[in-house]
Structure 1
Amino acid sequence: MPHRPLVYDITRLVTRIFNRTPNGIDRVDFALADHFLDPERADRSGLMITALGPRVLEPQAAREAIANIRRHWGEDESPDADADFQNVAAAIDGASGGVKRVSKGRNGQYSEAIAWMKRHGFPVGASPNAFLRNGGVYLNVSQFPLEFDRFFRWSDRSPVIDNVFFLHDILPLQTPEYFKPSENPRHRRRLGTVARRGRAAIVSSLVVREAVERQLAKLGRRDMPILVAPLPPDPIFSQKALPVPAVGRHPYFVVCGTIEPRKNHLILLHVWRDLVARLGARAPKLVVIGARGWENEHVIDLLDRCPSLSGHVIEASGLPTPSLKRLMLGARALLIPSFAEGYGLPLVEALAAGAPVIASDIPVFHEVGQGRVLTIDPTDGPAWRDAICAFAVDGSMERSRWLQRSRQYVPPDWADFFAAIEAFLLDLKR
């Protein structure tokens, strides 16, 4: 397929050297960077925002930078060699005695980052205007630093460059009650930058496109082309492996995502407190995968101080993707009780791996889940409890039915995903 010259913004991606493992946006950012920083294409490279302004790195330097990040995340580490995964597995079968919490510390590949700087020097590189002097695309997938319009003024000097932004969601504008107070004005600034500077946008769902279109219309940009490109799962989730060893002998469920109000962990903890009261030691375990976020005092109080959850709820953060997949495959189901989502990558990942999912009855999960997900009102605690009880029973007919449906799921394909984006960028050419 023909392609256009392009600079891919890796500014946020290289800062992830300070994060133990990737979140959903990180994995999407890396996958797109890996595609667009093709060593066979000298007219494509990575851009970094520096003290000297935006600078385009040498292509080889850009590729080495993102390779360092993947090694730092430990994305190729087998669960069998992951001590923290083994600790989680042991906690699933362990006796009660305090909330189990596994937080993976990772010193990272800082030495490789320093070696990279020594090899390539301070990444002054070329200006994007010089690199794309004959026209091309600036692509930003991470939404960083869209809240600072000044970082994009360079594009005013190059009308032949198309700025294209990937917008994962605009939930801070739609449901500000679930975010820090600062997120609403920050997101308004981001969308303002897109309206002023953007030639086009990419989103992952029809739900997000409709919301973005409404907001852009208010800013006078009804004309902006918006591509809907559903996000594929990390290839790790689609790999057909040998039979996976069991993760413990005790039934358990998994919830995946930063602990924040929108993810609605609170309903699950209340359900689990009820299950323990009813079933005692026979109650299933709940593995909470994700870091502690913000505005979550009630959830943290339950995790830290509720005696009835002791030994039945396990927190795990910092696990690499192979370990996350293993936990999903061993679980009775992935639980996603979110109040609002722009896409729901864990849902796609679980279905791609062939694991059953119980999720909120919200529009985006109907769109993305292809009818392969059991959906429940996110406020209906008794319904969540009943579904969890049904799935927890050994040989459960209800779980078997949804497990079979999950295995009929057809995940978005990476080749189709990249081809759609390449075609979209090519169509923008003036």
Structure 2
Amino acid sequence: MKSQKFTLSLIALIFGYYVFGQDATNELPVSIEKEFSIHNSVQQRTDEIFDSLVKIRRDFHRYPEVSEQEKRTSMKVATYLESLGLEVKTNIGGYGVVGILNTGRIGKRIAWRADIDAMASDIPDVVDFPSKNEGVRHICGHDVHTTIGLGIADVLASLKENLNGTVYFIFQPAEEKAKGAKMMIVDGLFDLIEPDEIYALHITPYPVGTIATKSANVFPHITTIEVAYAVSDNQDSLVSFTKELISSAQTYSPTSKFWDFSNAFSPQLGVTNRNTIYKDYVALMSDFDIKKSNNKLKVRVAVSATTIEKLNAFRALIENKIEVSKHSKKSVAVKFDFQEGFPIYFTPLNNQELTNQSLRSISSIYGKQSVIPLYGMLPFQFSDDFAYFQKKVPGVYYFLGGSNVEKGIVAMPHTPNFEVDEECIKTGVNYFSSMIIERLNN
């Protein structure tokens, strides 16, 4: 997951966001009640391998590898999958690995993706098993993602005789560079496998034991809007006019509660409320950048929007207001720059039907408290090139809770004190093994 930096004070606000108030014991639909014994087997097998999974995760954490250099990680993944009896393909798009669990029976073909790369970081590790590779650290949780992928493979392989169809386990390199998914596709990934559906997760600061997602895009679309003029003597006037125009065209004024991020997870205004203020907006996400070159004056600023339609309407509004202004003759162009910032095609786009069905399965099996409903998205710079896979195959991208307030653990990726409660490994393996089984067998 690529993201902008957060302050630790902001991270702390997350934990007041949601009061569950729901009964963990739910009457199961008949279809799931009949299959519930298999989900008991999922939990039993997860418990059996949990300690070994923690050791695997800590090994990945001690020996992290940056994007496109994941040789050791790739080898460990392949060896583990082979030990489960899976067919294994390696060196796909660099150090990508694919494990294939074929039940030998006709059924759906489900893919699960886990990213395997770490990040360059000189910040000291906060855990008792710190990185031994100087200047590299799993500060985004991909060591957890990889371990969960292996755990799901183990659980499903142990239940192979009770399953239909095929499961593909994709271990993707170079997510932090937003290159790995595309590299695997270009290198023939979808010539080797033909999934009907694809799923993935990312660790987040939600409480351990929970997952969250929503249909459509789970991150806002973020890019840079650039307004260019022919250089003239009234440069200051042009800059002031453009700043005021763009600032006034965003959805919320500078004094709005939208900008107080303590509201981001509040029951009244936050992303878990159906009427959240983070549901339908265009917002500026950086200071204005002013450049003069090649006889052009360029005014640039990062923009975040909940939909492509909102983003395009924002640009059209800017263009129209410039066209009828006294500066229209100086205007050269208004454009979005998707090469800098975070382009649209890095925004995961969840299939509505698969999102609803998979969340119903998980909440029915593990209780309503296990799923946090989301109705909006925070205006921060997040992205994941899992979106490339979703352009080929419908799927869902989930957020996995990894924080534990009582233990002082805050799982906010890309922050100095990033840490996870390793119980989230058990959550991920249980929930998504069961979800995949439901997709395969029902």
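The numbers here are math on the coordinates, done by the rules we state, and not lab data. All figures in this text were calculated on a predicted structure; none of them were measured in a lab. Cβ atoms are built from the backbone, for glycine too; each structure is taken alone.
Some observations on this one:
- Computed 0.45 for FRET efficiency 1/(1 + (r/R0)^6) of positions 206 and 390 (r between Cβ atoms, R0 = 30 Å, to 0.05) - originating structure among 1, 2: 1
- Winner on distance in nm of label points 7 Å out along Cα→Cβ at positions 94 and 118 once structures 1, 2 are ranked, highest first: 1
- Comparison of 1, 2 - label where FRET efficiency 1/(1 + (r/R0)^6) of positions 334 and 358 (r between Cβ atoms, R0 = 41 Å, to 0.05) is highest: 1
- Given 26 for relative contact order in percent (Cα under 8 Å, 6 or more apart), calculated: source structure among 1, 2: 2
- In this comparison of 1, 2, the computed figure 0.98 for Rg/Rh (Cα atoms, Kirkwood Rh) is attributed to 1.
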